[in-house]
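Given below, in the form of structure tokens, are the structures.
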Structure I
Amino acid sequence: MDAAVILIVDDVPENLRLLSAILKAAGHRVRLVPSGEVALESVRQTPPDLILLDIRLPGADGFAVCGQLKQLDGVREIPVIFISAMEGVEDKLRAFAAGGVDYVTKPFQAAEVLARVNAHLQIRRQNIQLEENYRELQKLEQKRDNLTHMIVHDMRSPMMTMDGYHEMLERTEAGSLSPKGARYLKEARAGMARLVRLTHEMLAVSKLEAGKLPLNRTAIDLVRLAGEIQAEHEIIREDKTIALESSGAPVVVWADRDLIARVLQNLVGNALAFSPERGRITLAVTGTAATARVAVTDEGPGIPADQQAVIFNKFGTLGENRHRPGIGLGLTFCKLAIEAHGGSISVRSEPGRGSVFWFELPRDVTP
């Protein structure tokens, strides 16, 4: 193990000499201070890799000094090992409560001191490495997001042009097309609509993650909104059935209508994609005084339990037996959008018995 800088805080010269000799023999560099006040100043100027801190000190005791250390930026992560002649359980509990990571009792045993010091130095180095790796991953993810945004922005203009020409073709030439040609045109428009929604989701996910997508809350009736989503999917449902279940009474929430509509579009679209021929999709809306709940049930192949935890992750994908259209952002968008409203979303599924995706929104949010 590489040499580390260790600060020893003790007002007994003999203890300082003994601990210094043990640690120097192991190749570590040592700084010695006789009080908590001097230790705090030393740490502020040059933070060590680890601190050995006596409990009984002149002025502020070790517990108080450790508490102050844990309040300092750039210092609170430094491991503190308490040293004391006190062996009571209460003293050890106070040491850990103050922020210490370990406790060594006097008289010192060289092998024990070195074992504890080296163990916590290793943990500290691993934590530093993890932090560095995490920062690098954040940088890489930011680069990926930036590239994604550039691609999306470049795609939006030609997509809108294609969508416009499809619409004009449907309005002006649909009567001259064969039934097969008319069906192809309808499917092309539906596919383009899905692609446009996908590009919006890619941008919305990043904004939601950064907390930069403001919610335009209005009073919306989830029963009525679910009926509109049901009607939208009529043109692509083929031989599948989409049933809307509710008590008939409005279920009103104060939410961003556009975001919630896109969540429902995603969930119903996924249910259609994975339902078998002549399958049934159920869109159920219920409410209590405190919450509103929407559940989308399909009769698809289901999702294994070990994969249910990843499907809401960014770019999360499923196993070989369920090939989901898209790039793995739809359910991530759903999760972020629902959580931005203070709600929750989840799935209940069993292989071979379909899936139920549901979300809940609070109803007590005031305008």
Structure II
Amino acid sequence: MIKILNVLTDSNIGGAGRLLVNYLHNFDRTRFDSAVVLPKDSRLIPAVRAEGYDVIETEYGRDESWDRRAVRELRRIIRDYQPDIVHTHSSLSARVAAWQCGVPARFYTRHCAFEPSKKLTSFPGKQINGLMNRVLSTDIVAVADAAKKNLTDTGVPANMITVIINGVEPLRETSPEENDALRERLGIGREDFVCGIVARLEDYKGHAYLLQSAKTVVEARPGTVFLIVGEGTERERLEKQAAELGIAGQVIFTGFCDDVAPYYGIMNLNLNCSWGTETSSLALSEGMSVGVPAVATTYGGNPYMITEGVNGLLVPEKDADAMADAILKIMNDPDLLKRLSDGARRLYREKFTARAMTEQLERMYEAAYARSGGRGKE
């Protein structure tokens, strides 16, 4: 039995946390024994425990990749748990602690893609970053080619990186009665066309551009509603923007929700407006699993997820007019919407299931364990 300790710093449920839950759900428990380290009171704790895994709660490092105090705390946890593999998700503190404890297999997953600073892509920052990653990690997972490029651009050797595209469990199919009840609760008419975005309300997710697009769409097709599912630091500003644009009545902010299936159940289109960080979007995969096609920007890993004219349309980032045009093109062509919906289901089954993703990671774990010859000791 290979013992794995996963470490996340997220207090909320974001892409990394949802991805981890999908892994945990699909692991072969006859071969892998896992526990998860999370900040005290993280919203992710109930989801991990619901899968039957132990959670170790921490006091330090909450929503921070680096916290000197967390290193000492994590060293104690690692010594107590004695893992064969420590797998870190955006936690530099955990990588340092695992290295100090002599854990023989130290995994790091890069969940995001963004434009790296010049300091990290030129001498000496690139060389220092590359050396740090070679020392602290034995295996690196990138969840998209865009994330791998971020790493190699900042000095990480390509042969250390394995790309494993995010996979998700299929969302449950909601009944017509459940859909009608949600529409009634939200004040959405049965004939209204629903565009939705499921993402943290942060600047780089592009909601501000989406609202500009929404104004154009609503003016052309008044029976359109925009669902904004998620929570974040930008919510107040976005609500104010919607009001200033005169579309507050057509934009619904749902806040955070544990079960997104009902919202996808009433969506006609799934939107992704990212311009600052995006790899292989779980929200796009989840929408595909129930046949909701997408309009997405060309940023990061989106072009891998969305094949133009097959399961959605692609538009340039930060281009509100192009986003509006793509939405209206699909709205005005029911046959196109049907083809894209069918394509979304097909591509999900072919490329984006959680089981296929987990099997790749399991093979990496077994190879790393074999290289180490078993559990390392201090």
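Read-outs throughout are calculated quantities, based only on the coordinates presented, and are distinct from any laboratory measurement. Worth saying up front: this structure is predicted, and the values here are computed from it rather than measured. Cβ atoms are built from the backbone, for glycine too; each structure is taken alone.
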Requested in this report: Match the computed value 63, 23, 19 of semi-axes √(5λ) of the Cα gyration tensor in Å to one of the structures I, II, and report its label.
Outcome: I
Query raised in the report: Among the shown structures I, II, from which was the value -16500 of helix-only ellipticity at 222 nm (-39500 (n - 2.57) for each DSSP H run of 4 or more, over all residues; to 500) calculated?
Result: I
Query - Structure responsible for 47, 36, 21, with Cα extents along the principal axes in Å, for residues 173-268 alone calculated and labels I, II on offer - result: I
Query raised in the report: Given a computed value of 43, 15, 9 for semi-axes √(5λ) of the Cα gyration tensor in Å, for residues 133-204 alone, which structure among I, II does it belong to?
Result: II
Report summary line: The value 12.8 for mean count of other Cβ atoms within 10 Å over residues 149-156, derived from one of I, II, belongs to structure I
Report summary line: From the coordinates of one of I, II, mean count of other Cβ atoms within 10 Å over residues 85-92 came out at 11.9; that one is structure I
Query raised in the report: Upon calculation of mean count of other Cβ atoms within 10 Å over residues 157-164 from the atomic coordinates, which of the structures I, II produces 12.4?
Result: I
Query - Answer label among I, II for the case where relative contact order in percent (Cα under 8 Å, 6 or more apart), calculated from the coordinates, equals 16 - result: II
